[in-house]
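Several structures are given next for inspection.
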Structure I
Amino acid sequence: MGTNKTHYAGVDLQHSRNMIIVRNDNKLTLINTVRLTDKGLEALDALGKVENVVRIGAFHGRDDAFYLERYHAKLWALKNMKYEGKETVDIELIPGGLMPFPTCSLFVFETSTHPEGILHIAQEDGILATCDSIKNWLSADQFFSIETGKLYEQQGFFGPASISNVWKQATNVKASDFARLKLLSFRHLISAHGDPLLNDAYEQVTKSIKKEFEI
């Protein structure tokens, strides 16, 4: 978990964001990258060798280039992702296609105007790795500014497995995508934002879908 500073609708925002690390033998896959401190990089190197960087959200990726250059890793990304600088995609993520590690499959929001996906990991009764589509901020943590924490609380951003109106409006995503998502089997959720949601993720996600889309 680290800090994310952005400027949206004329307001400076500071909140937390998460990087997910998946280890398969000695090979590491980074999802929703966050630039680590030198101490953090030492801990990362102790886990294994970074081979894959995975981008599943259109509004993330600012730290991908750092890891791609440092580790000569492969970039996996959704179709129509836009990149800055000289970033190029090594492997395009498509449902049913090649995945960065075993037990992994891809869910794509087909109606979204900006590329967004979810990785489903078939372990521990099913794990969802999400980016911005489903967050799990329960409250402001130490990486929030005081102002942003108060603003997000006022706007109702905090809650289990939440689907934010800001993301919905930005992507114009439709209920049909979430109807398909409900067909997946999972028990846990790890998001780019908030704490891991363990054991009752399916119940919490379906509750949020019903609240937001009435399905």
Structure II
Amino acid sequence: MSHQLFVSLDGPKGAGKTTLLEAITKVLRADNKKVVRLCEKKSDPYRGETMALVNKFARNPTLDLELEVCKRLADSRAWISEHVLTKQPADCIILMDRWYPSDAAFRRMIPFAEILQLNIERKVRTPDLHVGVVTAPKISWARAASRSRGLGSTVISKLEEHVACTTAFEREVAHHDWVLCRNEGTIEDATMQVISEIYRVSGLLHPRF
């Protein structure tokens, strides 16, 4: 592969995205592919200031506050696009843990079409492959509850909110024709689905087929 392949994995909390990313990375590296794993949150130098706004929104949700959060996140992705993604090897597969599709799940008031436009205007890099990772809300809710950190969400605290964010996310996955990965079976099945999509988009022959 002579060019970068940029893949984002997004979805609601507790859908098993991190475990899936680890499994995908292991398989690709076993296939002698150069893989770089990045996390939007950890690559964002302005995340502290943005989370302060998110916490403020959680206490007093207003349209203006959520719009400011969306703008700040888009600004950060533009920064990552310019200062992080361009620094990665030219022949690697970049696996990004969350990107702008995740806003389709977590934003409450701003339509995703407006959020997408904010990212386009800022020239945020568009992934070559969008993967939406989902489970039935009760499954991901139970998974999150079993973790020591719990759901780990500032804006979602109730099952009905989690159901709403999952529904909203799945609607946008279908609307934008992103790849939907239902991570309710074995991790091997979900992994091979995404691996197959990566090889399809890259135009490379899958060594296992």
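Computed from the coordinates by the stated procedures, all read-outs in this text should not be read as laboratory data. Remember, predicted model here, so these are calculated numbers, not experimental data.
Observations on the model:
- Given 35 for relative contact order in percent (Cα under 8 Å, 6 or more apart), calculated: source structure among I, II: II
- When Kirkwood radius over Cα pairs in Å, for residues 62-133 alone is calculated for each of structures I, II, structure I gives the greatest result.
- With helix-only ellipticity at 222 nm (-39500 (n - 2.57) for each DSSP H run of 4 or more, over all residues; to 500) derived as -16500, matching label from I, II: II
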